[in-house]
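What follows draws every value from the coordinates through simple rules; no lab data is involved. Keep in mind it's a predicted model, so treat the numbers as computed, not measured. Cβ atoms are built from the backbone, for glycine too; each structure is taken alone.
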Structure 1
């Protein structure tokens with residue numbers, strides 16, 4: 001339909017020309033509408049950043065820092081009153097005492113060696129001893145029994161004529177898989193600190209040895225995750241030379257598991273084989289593949305808040321701001337109940353907040369009435385971003401609010417996102433992986449280290465136990 005002013009203008013033309021002009025005007029009007037729709041779509045795209053969508057911060061324009069979702073607390077910046085800081089303290093058991101005598105006066109140079117000491121003043125210096133690699137030679141008797149068997153007696157792990165011990169092996173694996181150093185920088189660090197040259201082949205073989213020792217650990221870890229009450233799931237792109245793979249993670253408060261796969265969706269999740277048998281609550285973003293599994297679901301509200309901020313900023317719709325405030329209010333209400341030792345909120349409170357949620361969603365639908373297209377097209381009918389979000393909030397209301405009704409379920413999926421974030425840092429430092437084997441070695445070792453850290457074990461000691469005793473059982477405690 002043409003605008004009224006154009007219709008009026010056409011009527012002023014001769015009758016024989018009106019039909020042709022109107023047809024031309026309709027063609028151009030159709031093109032203008034398509035261009036306006038395209039412009040709006042592009043404006044929506046450039047309006048998105050890491051604060052109002054799931055885009056990573058690395059894609060944000062330099063001049064526009066992302067906004068924080070945290071509310072101001074009114075507290076001053078820095079350590080708060082009562083905060084227990086970490087500082088050096090005098091110890092009563094120093095490793096070495098060096099006594100300094102006073103022989104001459106610093107001022108007049110008078111001899112003071114025979115004068116009585118008035119007091120002893122202590123000062124302590126924390127430092128590390130000179131670093132060097134210690135070479136230990138093991139010698140064993142060799143006795144041939146009458147049965148013909150040759151007997152030797154070497155400790156566990158001393159299997160070759162020359163080899164590395166558990167400490168330096170642990171350091172190699174620790175530097176590469178926890179501190180995320182690439183091969184070249186790891187060899188340089190060992191050379192600079194210990195004046196000892198390592199080959200890249202040695203680093204690979206040591207990591208491969210750790211990977212092989214952790215096979216049982218990985219199997220048990222996956223079984224534990226399958227039987228957990230709440231598990232967070234996430235996935236991110238993973239570069240292998242010029243090919244993009246996907247890194248999948250599964251996390252609880254005490255465990256972390258990583259696996260690389262060529263696919264992002266259901267094929268990968270089936271192959272990893274945690275979700276197919278999982279009966280607890282899966283916390284994740286709104287990636288539809290997760291809904292192919294019959295477990296309970298909880299949507300990450302941090303993602304949802306960013307989506308609502310986009311609707312608020314781009315379309316100026318009040319309902320989105322109201323829902324942001326309501327979700328944060330529900331989160332605070334839950335935390336207050338937890339602080340008081342409660343394990344659930346009463347039914348009246350639950351009904352009150354749910355009713356407010358429903359009213360806000362209905363207000364959103366009122367602001368975004370759906371107008372189906374005039375022409376019938378194949379496929380889904382396109383809707384506005386606001387209407388798509390409202391449909392999700394309505395359809396998956398139970399999953400959005402599950403954190404409020406079940407105190408075991410977190411408000412967001414930050415636990416999993418924190419676990420997976422450092423894997424992106426690894427690729428920023430080292431670039432892509434050169435082989436699928438190398439990626440699998442890294443993810444299995446990383447699963448072990450992060451799991452140990454979550455259970456308050458020293459990461460280096462955990463690796464040392466792996467190489468010296470091959471002990472992994474105490475890192476497999478159950479969790480939610």
Structure 2
């Protein structure tokens with residue numbers, strides 16, 4: 001399989017000499033670049049009003065507007081564009097002036113194709129490094145803990161096996177699982193085990209993006225595209241070029257953005273807000289959700305064609321209650337993180353504490369466990385964690401396994417008629433948990449969302465549904 005490449009650039013070439021333009025119309029695309037050719041400064045200005053370029057090769061002396069005029073305009077409308085000056089009237093003074101104006105490089109005429117190719121290669125490398133830095137900043141803000149996948153129980157062994165099989169491919173992956181099970185961790189492992197591991201990994205929570213800014217966040221915008229767009233901005237798809245884009249809470253996207261995401265998956269092209277032409281990026285998409293997309297498809301809230309596109313390969317993460325034997329190892333890893341040291345032994349947790357951790361239901365999964373371990377480590381002062389150091393939310397909710405009781409003799413039906421056990425639906429249980437958490441937090445919705453490990457937008461949607469049913473909501 002070919003390695004991903006981020007070397008393709010959008011190049012503006014401006015020169016008043018027709019023979020040179022004719023050569024560049026052929027050679028720049030052969031180098032792998034999307035190219036716009038302009039014969040003078042006026043046409044270059046018009047092109048810059050419509051599109052954003054990674055690099056601009058500009059002749060200084062042209063009739064009408066000079067190359068310097070074009071350079072000044074680029075610095076105003078697209079400061080991220082790398083400027084390369086090309087002129088047959090060059091001198092050391094012109095080169096110095098070009099650098100002072102912010103030019104990336106200076107090429108004297110007649111220009112050799114190999115020289116142009118090398119300069120554009122350096123521009124591509126600089127752009128890739130910039131994108132990786134942006135991606136790293138995004139990752140540091142969003143990621144908690146290391147990228148190790150802890151667990152040796154059969155469900156986790158199956159997950160690891162599936163990751164090792166799909167990671168080397170470019171197939172789209174859909175990660176399913178309850179809130180807090182570690183879906184982003186799976187996406188990062190897929191990226192790190194792929195041939196894209198040296199390129200950016202960019203994670204975005206679709207449910208946390210303001211609806212009016214989702215398109216700009218995804219695809220970027222040019223300066224002045226809308227109110228507040230004071231500077232041009234790269235979208236996350238462009239930042240992730242050559243790497244992996246992780247779309248968490250995919251089910252929160254509205255129908256309009258679902259269409260645009262589908263269009264990208266079909267064409268590999270993105271178009272910045274405010275621009276007319278699309279450009280190609282090489283991005284692998286990994287999606288995740290805790291919602292049932294098949295039910296959303298049936299209800300008409302999620303596009304069926306998009307579901308098939310993102311569901312090429314499916315990985316389902318087990319909840320923590322289905323892999324209780326992994327809890328001690330996960331707890332030790334979390335303790336190391338909060339103590340900021342490695343080598344914490346199993347004795348750090350008292351045996352009774354381990355039993356309580358394994359017995360708890362963990363509706364919030366690993367995220368809830370992480371909060372409990374942080375609380376316990378602080379309360380214990382970094383010493384052995386005893387049961388009394390655990391949060392009451394853990395100790396009070398543990399289901400105690402009572403010894404078997406003798407079965408009483410059957411009672412005649414006339415005396416004690418048998419009653420059927422009420423079985424609650426998953427929706428009823430979810431509602432009880434959400435309302436109890438809201439009451440416990442005094443109606444504080446942001447705190448409730450954090451405790452439950454769900455997006456604030458998701459909480460508001462749930463509460464609106466309950467109010468429509470006639471329920472009184474705390475706060």
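Data overview
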| quantity | calculated |
| --- | --- |
| Read-out P(r) over Cα pairs in 10 Å bins from 0, in percent, for residues 199-302 alone, computed value 15, 47, 32, 7, 0, structure in 1, 2 | 2 |
| Entry that produces 17.8 once mean count of other Cβ atoms within 10 Å over residues 223-230 is calculated, selected from 1, 2 | 1 |
| Which of 1, 2 yields 21.3, 64 [Rg and Dmax of the Cα atoms in Å, for residues 271-366 alone, calculated] | 2 |
| Among 1, 2, structure where P(r) over Cα pairs in 10 Å bins from 0, in percent as derived comes to 4, 16, 22, 20, 15, 11, 7, 3, 1, 1, 0, 0 | 2 |
| Identity of the structure behind 13 (criterion: relative contact order in percent (Cα under 8 Å, 6 or more apart), calculated), options 1, 2 | 2 |
| If mean count of other Cβ atoms within 10 Å over residues 23-30 is computed and equals 11.6, the structure in 1, 2 | 1 |
